[in-house]
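Bear in mind that the values in this text are calculations on the coordinates, not laboratory data. Only a predicted model underlies this, so the values are computations on that prediction, with no experimental measurement involved. Cβ atoms are built from the backbone, for glycine too; each structure is taken alone.
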Structure 1
Amino acid sequence: MDCMEISEKVLELISLKGKVAIVTGAASGIGFAIAKRFVEVGASVAILDINEAKGEEAAKEIKKLGGNARFYKCDVTSSSKCKKTVEKVYEDFGKIDILVNSAGVIIRKDIVELTEEEWSFVLGVNLKGTYLVSHYVIPYMIKSGGGSIINIGSGWGLKGGPKAAAYCASKGGVMNLTRAMAIDHGRQGIRVNCVCPGDIDTPLLRSEAVQLGEDIDKFMKEAANRPINRVGRPEDVANAVLYLAGDLSSWVTGAILVVDGGGTA
């Protein structure tokens, strides 16, 4: 066996050729980077997002690169809309192999400042949204013999953070929901794992500075204060998700993979 043969085998393990993936919250930020990485290794991607203009633009950008991507407007807090969207994706692509629950929001308030409506909004998108999309996707995965689900958690699901009560609660829930799903569906050929990013340079992170009334440049500089001395890039998370989506991680389920430059070390 020469080096070329070994390289081809490794490429097969990385490849998602012929796979169909759903990525929620994929109009921008981490979700978009994941969708882009998936099509780069051969997958077809359904981009789910509530922002129609950005979602259509994201799909268009991926198509320019030669990838197969379609946008579906979806509010992940609505059961009926999730059901209808997942059914449409299955109708259009014929199967669903991979699901990435990436849609997320954050409100930087402590428990006293936080209103009940804000609590419900954050838990609705981050935790309920993960449940709802998974609820409707898993039966299709079972029908085709299995699949891979990757939930996007957070370093603040592992530890607390200031003025982020609802976010911390929701991401802690996502982590343990991941473990429960892995236990329930492993024998059906479905692996479920969680990636927990640290601070990633996205519009969402920059919006936190605005919410807190802080200077964005100073906020980003402070966010880089970790063993690997920089803020994360969306591609850093996309690479970790790619590992969990394909055959390289065929015996990995119920795992929490932290991608935070050592922030929680």
Structure 2
Amino acid sequence: MNAIAEHSSIQPRSFSRTGFAQLVRIELRKSIDTRAGFWLLAATALLTILAAVARAVSGEDAQHAIRPVLEAALIPTNVLLPVVGILLITSEWSQRTALSTFVQVPNRMRVLAAKCAAGVALGFGFYAIAVVMSVLAVAAFGSNVSDQWVFGTELATQFTAYVILGMLMGLALGAAMLASAPAIVTYFAAPAAVVVLASFNALEPVLKWIDPSSMAQPMTEAVMSSEEVAQVLTSAAVWIALPMVIGLWRIGRADID
């Protein structure tokens, strides 16, 4: 009996808690473990390269500067990478791995935080790819215009936020719905729905503050005004903060099997 008691008292102390950095690495690996995730990331990287080169060799000379080339290079990232964020969240339920995940890491909020951190890391990674490819494309094919390399700190911050907010929107929608198909449909359909509703003049003043596309368009055109910043923050509250709060509640209470 004493030996059994001694053995049982040792067991809990031998358990090593998975570190947060390790959880993030696991989630990053999960993003490429599935065929859908792998090909989405591969397609995003390839289209980023093609978009940078295409913008640098076509159109007017003014479009061959670093800002418009980087803007074009980031379009595939902004469109496709949030889908990877959705799959990062929903794959636990669609592939029925939630049970094994939450048995190994019982704190569901730590798992969600690791998934969000992995998604943001992917966003920064693909932003870096877009910057490198844009610089190479402009250096190789760009026209020698006066503002070819003009790109201030404020614009760099806005371009970074452009990518990260898109990824966070995907993560938030995935958390709120816990199913890939409706989250992806909502991600792509929401901007179109707002455009249709904005055709009614009475709704336009309100909808321009919650249009998810307002989180993207002003950021890559010029340094934003205070009103545009306010619109971005309002849209982020509606399309990121609110779904994420719903997601926290759902994931915390969701049954796993």
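Structures 1, 2 were shown, and mean count of other Cβ atoms within 10 Å over residues 116-123 at 21.4 was computed from 2. Structures 1, 2 were compared on FRET efficiency 1/(1 + (r/R0)^6) of positions 84 and 220 (r between Cβ atoms, R0 = 30 Å, to 0.05), and the highest value belongs to 2. For which of 1, 2 does distance in nm of label points 7 Å out along Cα→Cβ at positions 148 and 188, calculated from the coordinates, equal 1.9? It was calculated from structure 1. Looking across 1, 2, the calculation of helix-only ellipticity at 222 nm (-39500 (n - 2.57) for each DSSP H run of 4 or more, over all residues; to 500) that yields -25000 traces back to 2.
With Rg and Dmax of the Cα atoms in Å coming out at 18.0, 64, pick the structure among 1, 2 it was computed from. Computing Rg and Dmax of the Cα atoms in Å on every structure in 1, 2 gives 18.0, 64 only for 1.
Calculated for structures 1, 2, distance in nm of label points 7 Å out along Cα→Cβ at positions 44 and 124 is largest in 1.
Given a value of 26.0 for mean count of other Cβ atoms within 10 Å over residues 28-35, calculated from one of 1, 2, which structure does it belong to?
Computed on structure 1.
Any idea which of 1, 2 comes out highest on distance in nm of label points 7 Å out along Cα→Cβ at positions 20 and 236?
Ranking 1, 2 on distance in nm of label points 7 Å out along Cα→Cβ at positions 20 and 236, first place is 1.
Using the calculated result 23 for relative contact order in percent (Cα under 8 Å, 6 or more apart), pick out the matching structure from 1, 2. Label of the source structure: 2.
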